[in-house]
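Please treat every number below as a calculation from the coordinates, not as lab data. Predicted, not measured: the structure shown is a model, and the values here were computed from it. Cβ atoms are built from the backbone, for glycine too; each structure is taken alone.
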Structure 1
Amino acid sequence: MFPKECGKDCCTLENCEFIVLPAQRTGNEVLYAYNTMQLLRVVRRIKPDIIFVEQGEHALSYLQTIFVTKFVSPKSKLAFFSWINWKPKLSFKSKVFLGVTGWLCRKFSDGFIVGNKDAQELLTKKLSKVPNAVIPQLGVAPQDSLIPVEHRGKKILFIGRLMKAKGVFELLEAFLLLQNDFFEWQLHFVGSGPDKKELLKSAQKDDRNKVFFHDTVPHNEIFPIMKSASILVLPSRDTPEWREQFGHVLIEAMACGVAVIGGCGGAIPEVVGDAGIVLRRGDVSELKVSLRSLMSNDKLRKAFVEKGFDRVQALYAHEVIAEQISAFFKKLMS
């Protein structure tokens, strides 16, 4: 089931029924909810074996689904998905609200899927006696034909929100320090965010014009951009308010044959493994050394490209993710 706004993007697949329902507060992951009576009628008609809600343990839509299901289809199994891999600082009011909704949702949950190991560790402390699994919400399609490393453009990419916690200022500074030795290389930032103006001003102080900014692009345009680059960098670091929950752009890059450098924040080391460079500190000097090693060495880039492509095929391809979710659902029903 989807909010009404998603209706134009829903497709028809064999053995699948897409049901679009009106929803309120759709921009708020915690507070959005469906029309209760319409949701009730759908659940009563289908009486599903499993209801899997792709929202976290505190989502009002999940709590609403639980109440409806217990009323009209009490034998249905209930499970949810979560990315949350840190304990956010909350106001007293938020703590009370999320505490109550979280307790109720966990009490009636038969299982859960999380997107990273830290989220699993946090949730199993509160919900340890039900099936759970670490499975990304989305996989990726490894590309059939990869451009050889030696024929790729001398481009470094950052794709994502332009915010300080993503390490974008450190990336810019490290790149500019390398410009005299690697004058053919370019740095491209793709995306928007709260710190874009400040980052743009910092880049404009350098007159060599090797740093480029691009607006956020639709997801289906990401792969063509990736294929033109040699290196993707996601140098995120942890803050008290935020951690990188997965870094999907990393597996997209690896699927396109792009060497990756990842920060030490959140789930990035878990995603990259040994298929790229993982920063230990994420400061400018370390990032500079890591960039230099890839910019100056085609063989090293090629080695990481091959490892990354193999890792994506083994762990993050759509078919692999689908098999893992299927196995989880079977376990839920056993």
Structure 2
Amino acid sequence: MIDDAVRYWIKDALGTENFTISALSGGANNRGYKIVSHDTSWFLKSFSPNHSHSTHKLANEFGFSQYLWQNAVTSVPEPIAYNPQAYVSLFSFIHGEPIAEAKPDSVKSALQFLERINAIPQSREHLNIASESPDSLYGFYSIIEKRLARFQPQQDNQALNTLLQQIQTRANKLLCRLPADAKNKQTRKVLSPSDFGFHNALQTNQGLVFFDFEYAGIDTSWKLLCDFFSQPAVPVDMTSLDVFFASRLFEHVPNQKDTFLTILELTQLKWCLIMLNEFLGDVQSRRQFSWNRNCLKPSELEEIKAMQLIKSQKYFTSIASNIESAASLCD
């Protein structure tokens, strides 16, 4: 539901009062709307006013997008305006098709995008640090510890408790494999969209367009690489690591094979926990907002939880083969 104050703001931002607004589906944490005036379209993104990080994510995404557009990176939606008081932002509307499969050409395009934004000569000192960016190799383990701590023991869900314990046990074993200097500070020098993957991209006539930069910022090459090859929505085959290892951004990684494989596995354990977010109360409230639902029936919520638990269990069992595949490409 768009209130009158937001409508007036849209009118001022676009310079016209002749426009229509229609709700879009598919968001997990935010609401999306298509704004149309004559033959031009825009995308309105609405953040939950009840979430403590909404203002930061709103401003971060808009600022990151502005930085890219100011430096002639046009394979992202053009930022038009944002209103932190109303928790909304306005971008050009991208007409394209979702990407169902990470084909080799698409993977190369994704890498080219990363290389392009990292070749920007303009200072990036004003940009934020990317979300959940560890400042050391040990930090990859700490992320799992912090995420595990958010889960309350589920008295009536033994399957969930078992999976959480398996994740904890495996993370503890991986901790022992980190190098002796794992707590030394890592230099963040890579520009990263952060939540980077084909789930946040559209195929257009002009090529791939990437979006959703709420968590973007300055990051380490370790996190950017491992997240891209761990994101479960549109999985990227490990055989594509060769393409990334040939890039100046990641060419150092295969020379540190054991460390890379440990960080990659810790990252995949993190994604197991991300898939279980539906069990967390604050995430449930964001889902209700994005789906424009005041409440979910208990039966609906339990069904969603069960589906996510199965996905996470399957992902967990696939990790060993993923690491084996990655290892073969580091030799």
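Observations
- Among candidates 1, 2, the computation of relative contact order in percent (Cα under 8 Å, 6 or more apart) that gave 15 used structure 1.
- Here mean count of other Cβ atoms within 10 Å over residues 97-104 is compared for structures 1, 2. The highest value is that of 1.
- Identity of the structure behind 0.35 (criterion: FRET efficiency 1/(1 + (r/R0)^6) of positions 25 and 313 (r between Cβ atoms, R0 = 35 Å, to 0.05), calculated), options 1, 2: 1
- When volume of the Cα convex hull per residue in Å³, for residues 209-256 alone is computed for each of 1, 2, the largest belongs to: 1
- Read-out helix-only ellipticity at 222 nm (-39500 (n - 2.57) for each DSSP H run of 4 or more, over all residues; to 500), computed value -14000, structure in 1, 2: 2
- Identity of the structure behind 42, 22, 13 (criterion: semi-axes √(5λ) of the Cα gyration tensor in Å, for residues 73-224 alone, calculated), options 1, 2: 1
- Comparison of 1, 2 - label where FRET efficiency 1/(1 + (r/R0)^6) of positions 81 and 321 (r between Cβ atoms, R0 = 30 Å, to 0.05) is highest: 1
- In this comparison of 1, 2, the computed figure 3.6 for distance in nm of label points 7 Å out along Cα→Cβ at positions 121 and 217 is attributed to 1.
- When percent of Cα pairs over 33 Å apart is calculated for each of structures 1, 2, structure 1 comes out greatest.
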